[in-house]
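See the structures that follow.
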Structure 1
Amino acid sequence: MLEEHTLFKKHITKRIDLEDSEFEQFLNFFSTKIVTKRQFITQPDFVPSHRSFVCTGAMRAYILDDSGNEHTIQFAIENWWITDYNAYIYQRPATMFVMAQENSTLLQISHEKELELKALNPKFETFFRIMAERSTAYMQRRVIERLTLSAEERYQHFLDKYSLMVNRFPQYTIASYIGVTTEFLSRMRKNRLLK
């Protein structure tokens, strides 16, 4: 079994129990995609046809505001999923860019294949339900943190929760994720070093 498939199996079976034959059936609905740094897999105005599991590498989803400023919505490293979920689920034009921050290997499933897969086995549908629930909870936490925590607290939370990402993504992307300017993030980092 390929290393990517072993990683994927571990990820899936952590959430649902599958026989080896069921995992093989599940895996057969996915295709491997290699993307290079700065390559887009989703862009605004195009309907995203896939959701992606990151086997290796790092991805980022972001939007542009009317002034051309980037706002990072999601990061994804190994063992994470990424797409423009609203556009993917409802099969409408994307509003986000999803870009490779590093050379990456992805396992992708198309929207049509996902619907077929869910219909094959209740366990498969359970897996995607669990992932949807986790994603909803994550987004709710982000909104609440953005509304209730100070910039310093949001940055500390990011460092505590996502320490593996700090050196893999540029500072301006982390700043946009926590809702501050790059200059403000630089000042926070400098102040921390002086303490």
Structure 2
Amino acid sequence: MRLIGSSVVVAGAFAVATAAGCTRDPAPAECPDVAVGDLVVTEFRGPQSPDDALGTWVELYNASGASIDLEGTKLRFRKKDGSSEVPVIVRRSLPVAAGAYVVLGLVPDDATRPSHIDYGFSSDFHVGFLAAAAVDVEACGERIDRATYDVLPKTGTYSLGVTPPTADANDVPANWCTNATSEGTPKQANPTCP
């Protein structure tokens, strides 16, 4: 773990969740010591039609070869035209074993969180899931991975169909496809793209 600048910690400690009107947990004072490509974005589940209880989420794969605690990791959801950004911080311990998947979802991080979602980030995310976005995974101010999407399916997920997933593989648009299974494949390998 590496220390994050003290001004970030102070700012995070007093951040207010505008939608809920309550105080968020403070930003962690440390961040995971991971290298570029150690975490790979592998799957997105956007809003479904009709609405359902499985929620919207993003899945990451630990490609590092060692266990990683994601506390302090930041995800930046950015509109592809650059007009807005929604940063999300993992604010508690979230260990991910080597070769395992982890799911972060747009739900509260409490007892109501569905079992297929490992961490809820709704206290940071006060807009709807972005229709087209670039999603950066960052640790200690360094970009570890980036994945983009233009449109998310209304049934199923947008998934990386490469096993094992790598940061280089998720840069290739042909490696991504729609997984039409309504619930997607949270916390497991995705089907191979046709």
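Taking mean projected area of the Cα convex hull in nm² as the quantity of interest, name the structure among 1, 2 where it is greatest. Show your work: numbers first, answer last.
Details: 1: 11.9; 2: 10.4.
Ranking 1, 2 on mean projected area of the Cα convex hull in nm², first place is 1.
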One of 1, 2 was used to calculate P(r) over Cα pairs in 5 Å bins from 0, in percent, for residues 86-125 alone, yielding 6, 17, 17, 23, 18, 13, 6, 0; that structure is 1
With mean count of other Cβ atoms within 10 Å over residues 70-77 computed for every candidate in 1, 2, 19.4 is reproduced by structure 1
With helix-only ellipticity at 222 nm (-39500 (n - 2.57) for each DSSP H run of 4 or more, over all residues; to 500) computed for every candidate in 1, 2, -1000 is reproduced by structure 2
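We did not get these values from a lab; they are worked out from the coordinates using the rules stated. Computed from a prediction, not measured in an experiment: that's the story for all the values here. Cβ atoms are built from the backbone, for glycine too; each structure is taken alone.
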